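Following are the structures in question.
No lab work stands behind these numbers, since they all come straight from the coordinates. The structure displayed is predicted, hence computed values, not measured ones. Cβ atoms are built from the backbone, for glycine too; each structure is taken alone.
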Structure P
Amino acid sequence: MNDQPSTISRMRRAAPGEQRLTGVNWGGLKTLYVKEVRRFFKVQTQTVWAPAVTTLLFLVIFTVALGGSRREVMGVPFSHFIAPGLIVMAMIQNAFANASFSLLVGKIQGTIVDYLMPPLSTGELIAGLVGAAVTRAFLVGGAVWLCMALFPGVDVTVRHPLAALWFGLMGSLLLSLLGLITSIWAEKFDHAAAVTNFVVAPLSLLSGTFYSVEQLSPLFRAISHGNPFFYVISGFRYGFLREADSPVLFGAGLLLAINLALFALCYGLLKSGWKIKN
């Protein structure tokens, strides 16, 4: 009987609603990540291989139908020039699509509690959702690279793996965080589609994927340098061609800073429960 008070005090050490777990909940983080990866991988034909085929059609149109194979940009055949940009463009667009889906569906279907109730911190929730989006981006990038490697007349040899990895990762993180912020803000699929159509798609297509910004007038060249997607495309292309339209180190540092700022914004929004708990 003398041990009963101490036992009760240990049971009541943490008040209801107070955090009991300390450190990183690796088990919960892994579970969330695997759940999100399985969600898109079950329909891999639509989420991985279909974007690869669509991107390959862009390559065919610009190099075959428009006679682009006879042109040279930055001292290389046009097909070699646009291939890296098409790969990373597919990566970032699919990273956004994946990250902007989960929380939005939960809000619409009323299952958002499945993300909020488990013992996961805000940072762990972001890491699981963003990690799955980045995984999809790299799977799509690998599928596109494989299709282009088998396509005649296109060289997709990676000559600077570190640069290709860094800018592919930074671009995927950038769009994953932007997609997660969109899913927090959006109240229906039309809102997410509006961001895709009026923000992501224009910035992707006007980022220097199909042309060198050095060919533009000074005004439009300056506008292009204000597009963060431009640094993703330019840096990723450097990993293949060792040629870039912008300073590679500057672009690498700028994208890191933007991603840190987006992470802080996303963390603050989730922590406050804006448009999720209210």
Structure Q
Amino acid sequence: MTDWLLDRTFRTASGDEVRWAALGAGRAEGPAVVLLHGTPFSSYVWRGVARALAARHRVFVWDMPGYGASQQRAGQDVSLAAQARVFTELLAHWELDGDGTGPAVVAHDFGGCVALRAHLLHGARYGRLALVDPVALAPWGSPAYRLLGAHREVFGQLPPALHRALVREYVSSASHAGLPPAVLDRLVAPWCTDEGQPAFYRQIGQNDQRFTDEIQGRYGEIALPTLICWGDRDTWIPPAKGRELAARIPGSRLRLIEGAGHLVQEDAPAELTAALGDFLREDGGPGRRA
């Protein structure tokens, strides 16, 4: 487990302990970059991209409350609304707005909703924004996701072996290419402890469509360079949502990544890193629609 270690701690206003790390200290040439994971993942999915970008940027990674190495507890608010508030707190803690524009933010899956809510509802400032297969437009949530959320008390009582098998199958379905066993084990492990099993169903149960309904009418207000990346084999959120989102955000552009499922970071890390690197090196003017 030492191959990806979040060595710093932040205490949120609600009292939760969030684990985070910074890569690339002292080598930064471009803007600071903040990476947001989705569900049911953690910052571990960004490990390769983060290390590559750290050659030119200071890169910040974190596990959201209830995920990965961060605190899991009964009664915890891990909704998309709560995560956006925590992200806004973290940005202030990191003091990344020194030039008045803010960092580059790269957000995957429901991390996309978190980043969008922080920007549109809480005034978080970004220099540019990259959204990777984001949860951003209704309807979202697969039939399996909705079933688990609607019956979380029942599924929470599964014997540990059955719960682990369910989580493994669910996480596996996010990849088109197939996840190596060690990677799958690492992604599943946080959900298979005494605290992790109820936390898995808690986070699904607390997230629903109202969190994107509240903001999707405001995407036309986004006035910063925006890149949207999408795996063209994503079965969790179809690529058509990427085209719809690009049409809603002025000046944004869509980059489809061939052969990648929802977990683009695992299925096509080199292609995603190249797309993000090019985007981060561009001038700060408006994006181009592709």
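Observations on the structure shown:
- Answer label among P, Q for the case where mean count of other Cβ atoms within 10 Å over residues 89-96, calculated from the coordinates, equals 27.4: P
- Structure with the greatest value (metric FRET efficiency 1/(1 + (r/R0)^6) of positions 113 and 153 (r between Cβ atoms, R0 = 35 Å, to 0.05), set P, Q): Q
- At a computed -21000 (helix-only ellipticity at 222 nm (-39500 (n - 2.57) for each DSSP H run of 4 or more, over all residues; to 500)), which of P, Q: P
- Parent structure of the calculated result 0.93, given that Rg/Rh (Cα atoms, Kirkwood Rh) is the read-out and P, Q the choices: Q
- Structure from which 18 was derived, relative contact order in percent (Cα under 8 Å, 6 or more apart), options P, Q: Q
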